[in-house]
Structure 1
Amino acid sequence: MSAADARHPDSEYDVAAIRRDFPILGSTNRGKPLVYFDTAASAQKPQSVIDAIVDFYQSGYANIHRGLYQLSVEATSCFEAGREKVRSFLGAAHASEIVFVRNATEAINLVSMSWGRQELGPGDEIVISAMEHHANIVPWQQLCLEKNAVLRVAPMNDRGELELDAFAELLNERTKLVAVSHVSNALGSINPAKQLVEIAHARNIPVLLDGAQAVPHMPVDVRDLDCDFYAFSGHKLFAPSGIGVLYGKLELLQAMPPFLTGGEMIESVAFEKTTFKPPPHRFEAGTPDIAGVVGLSAAIDYLTGIGLERIAAWEHELLEYATLALSEIPGLRIIGTAEKKAAVLSFVLDSAHPHDVATILDQEGIAVRAGHHCAQPVMERFGVPATTRASLSLYNTREEVDVMIRALHQVLELFG
């Protein structure tokens, strides 16, 4: 079966065919076949994405929006077609609601520094959750310091699930924004995003969702969610690093001042006064990552060709298989056991530090992440300094999980 057949909606999910689409997966690490279990940090790139970027630089590159010559016009058309593709991918109403940034971190900072500085005042409150990545903590923390506002944190239970009743009780007339992750990078917990938005909107509170860990694993429809802002990074979506997206409802973006200023985002400049373009261009100062948008567009084509529902089903099957296998290892504790999870497994061993575990796994060709995963408050909540994290994806297999399990038994022999 070819890779094209594997991506046909009526065909069996052929992971071997999908793996052939990713050149790096045929390589070795420490002399062993590479087992890449760090997609939550950054995903590998299919050949179609690599080819799209190379082809653009070889035969289609020019600066955009400014040139009247054919190459520039075609590059501009390609760039804006990428914006339309993201709009469709997210289910947004207008292409003008799609702002290109470097990554989800920049997208969140854009909202904080533009919308937040305009809307927040002394005594106002922002509500986040206890499972947030630092990128969805620090910008709001800094904004609250600047505005003499208050950052409130909704708790989670011992399984790593947001406590909805406690979340709802935090909301009041002073709450100006809710900012929560759609999926936790450290735990894999899938938050009930639509329900959270409904609870907040009942009090007329806007909601930002950090979707960096959600869009690679499941279909996302921002109009169905009814969120006000949605942020994600391209590099976790099998696209290049350096390109990201902020979705914002058009009426909110229209009322927001520019985040950065300079070229391209202006309508006119005089020494006395500058006027700015409407969204999304007012938020895209300077020459953007044109090739990044080309790569992001190709990545979306690749994923939608397979089908996000089929990817989610395969990853859930892998998650269940790996969860059971890990649970049978003596002295191993999985951190984050939410009923609804993405394919992320964080764990600790009684006998070995996560950094030692990751180092030994690396000797067997297995790439995992060890540390606090830019989620130090999560580690504190569960009373651990760090975890080892294996994050699974559309190109991983049960056989690779078995390789990791055997390596973990080697860890036990060394440290047990």
Structure 2
Amino acid sequence: MATSRASDHPRVLVLHAPEVPTYFNAGHHLPVFSVAAYLRRQPGIAHVDALDAAALNITWRELGDRLWAGAYDVIACQNDLGEVSALGDFVVWARGLCPRTRLVTFGRLSAMVPGFFERYDIDGIVCGGDYEAGLLTFIRWLADPTRPRPGVAVRSNGGWVDPDGPGQLLPVERWVLPDITEIPFDAYDRLYARDQNRFCGLPGRRELVVPVARGCPIRCGFCEVWQREGARERRLPVRRVMDYIRDSCARARFDYVAMYAPTFTLKRAWVVELCDALAAHGGIAWKCTTTLDHLDEPLLTAMAGSGCTRVSVGVETLEPEAQSLLPRAKRSSTERFDALAACCARLGVELNCFVILGLPGSTTEGTLATAAHLRAVGARLRPTFYAPYDELLPGMDEREVARFNRQLAPATLAPADRTALHELVHGE
């Protein structure tokens, strides 16, 4: 019988609980494996398992078997924006099967509104900083409650105690890249099989996600990345990126690499160095996400020559009034966009454009015109709804929080506008 408890040498499970994802991006699920790999290297931790049960590859019954057999002392459950019901369901299973296990949650949603999670029967909440640092802080606190808890709230004596400082942001030397043998690539392949899902993965092609950078200095008001990862970018050396790609490709088949970074081309010299290394390696297809402000024809040419097949950019809107409310790096003229789109077409690089529907200052007519223009120049459209994360409140219920999923139009829009914008997201 499983009778887990906090211990000086704990057994740990890091997982994403079973759920139907709002949409699927393997990069968003990668922290399960990065965190597990990091914790394995820390002294005093006996064993760490990693499980992405949100990739539609496991049932609750199967998870229950894992919990029963694992005898875990600590279980860390990842949360995400717009996806809130899984944690409550998971707590029911975990408390029923291993009542002495200590439960902690981490993820994008708890970094935005940690107080929301105080309603669940859990023991800790990672409120800020890098997930690895927060979970290690929680585990160390279990062994010694006098230790500081930067970025981590805990339940103590029947109530919640706030963090005693901001969460820690790890230097790149301490990052640990995921173990690819743990990642359920078969399940990920199935979630990418539909062509309309190409704004994340490529149908019929296996993706290796490489987390190359964290943090973003652009500070878009609608984005939570810089609030969670910091406004100063931290980036792996090219050597580590290449070593990981070589090692992964030697151990398994991958058709392309997803360079996972908020603004991939932020550091031009680094990108050129990587392109040279990829070309010398013999070439492997890859894709990235960046901004129009950090792209030009010479850089795109170097990227295409080293195997870049797709660039995703945050266009957001082409409406002048709405653009005026964006950070300066996100304000791009139609003429500049058209020139870069033509350059991508000449180089054979697919241009994938993020567009935000319902952005402050925008109109439905202007949004539809933006979408039409992007398609007219051969770009691919990836629309999502504006989600004002600053309006998330701890007292909201699960349904209210789930509305911040970027796939549903806000109820404040007129019915005709809702229909037109939902057609952009769901009708293609």
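Coordinate-derived values only; no laboratory data. Everything quoted here is computed from the prediction, not taken from an experiment. Cβ atoms are built from the backbone, for glycine too; each structure is taken alone.
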Structure with the greatest value (metric mean count of other Cβ atoms within 10 Å over residues 175-182, set 1, 2): 1
Origin of the value 23.5, where mean count of other Cβ atoms within 10 Å over residues 343-350 was derived from one of 1, 2: 1
Structure (1, 2) behind the derived value 36, 29, 18 of semi-axes √(5λ) of the Cα gyration tensor in Å: 1
Source structure (of 1, 2) for distance in nm of label points 7 Å out along Cα→Cβ at positions 335 and 383, computed value 2.8: 2
Identity of the structure behind 0.80 (criterion: FRET efficiency 1/(1 + (r/R0)^6) of positions 151 and 255 (r between Cβ atoms, R0 = 30 Å, to 0.05), calculated), options 1, 2: 1
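Given that relative contact order in percent (Cα under 8 Å, 6 or more apart), derived from a single structure, equals 22, which label among 1, 2 identifies that structure? Before the final figure, lay out each step's value.
On the way: 1: 22; 2: 13.
Only structure 1 yields this read-out.
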